[in-house]
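There are structures below to look over.
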Structure 1
Amino acid sequence: MDGGVMMAVSYWILFVFILSSTALFILMGYDKRKAKKGQWRVTEKRLWLFALMGGACGGVAGMRVFRHKLNYSRFRIGWSILAVIQLVGLLMLMWFYFP
């Protein structure tokens, strides 16, 4: 692939990572607020979807800040492992394709 195309793809991946992390962080706060009020909640499938799309770091941060989903090992451990994988991938991307 051309260097310019790879750079554009790299910026797109970075954008999706930041957007997904921010969205999942906000969703965690929203879900926690709804849980406290006993109202309709965000589905676990939707939370996992955002985590898999690159938002695991935002999910882990949201768990800590909002103290939400900490008792569920599938979130606590799963998202932590996913966050490490995503950060390593992002660092490799930045190392190879960003000036």
Structure 2
Amino acid sequence: MSKQNVWYLPGPFHRYEDDVKAIAKKNDLIIIDGNVTPDRDDETEHPPKAKLKPEYAEAEAETEPAKMGVAELREWLTAQGVEFDPKAPKVDLIKLIPAE
């Protein structure tokens, strides 16, 4: 059985108000930039919350689903009523975006 100790967080990590590396260490997690891999193997079931700095939060407000981060895309798909595997990688989630 694998240890679910990976925290996939969209980088770069300096954009966060919190010291995300310290949070990961405190929670015995390995932190990986969620933007660089669609893989979600060993993802922790309850990842810590990290707040973006205001100057990045405004710039991060993406409205095009295919360009969203994985967490945002999952929230968007849920809001659209689309069912999906919660462990599905971004590549598979993008395929679920309804055609306009």
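One of 1, 2 was used to compute helix-only ellipticity at 222 nm (-39500 (n - 2.57) for each DSSP H run of 4 or more, over all residues; to 500), and the result was -8000. Which label is that?
So the calculation was done on 2.
Work out which structure the value 1.11 belongs to, where Cα Rg over 2.2 N^0.38 Å was derived from one of 1, 2.
2
State the single structure among 1, 2 that was used to calculate FRET efficiency 1/(1 + (r/R0)^6) of positions 8 and 72 (r between Cβ atoms, R0 = 35 Å, to 0.05), giving 0.40.
1
Between structures 1, 2, where is mean count of other Cβ atoms within 10 Å over residues 16-23 highest?
Once mean count of other Cβ atoms within 10 Å over residues 16-23 is worked out for each structure, 1 has the highest.
Read-outs: derived from the displayed coordinates by stated rules, not from any lab. Worth saying up front: this structure is predicted, and the values here are computed from it rather than measured. Cβ atoms are built from the backbone, for glycine too; each structure is taken alone.
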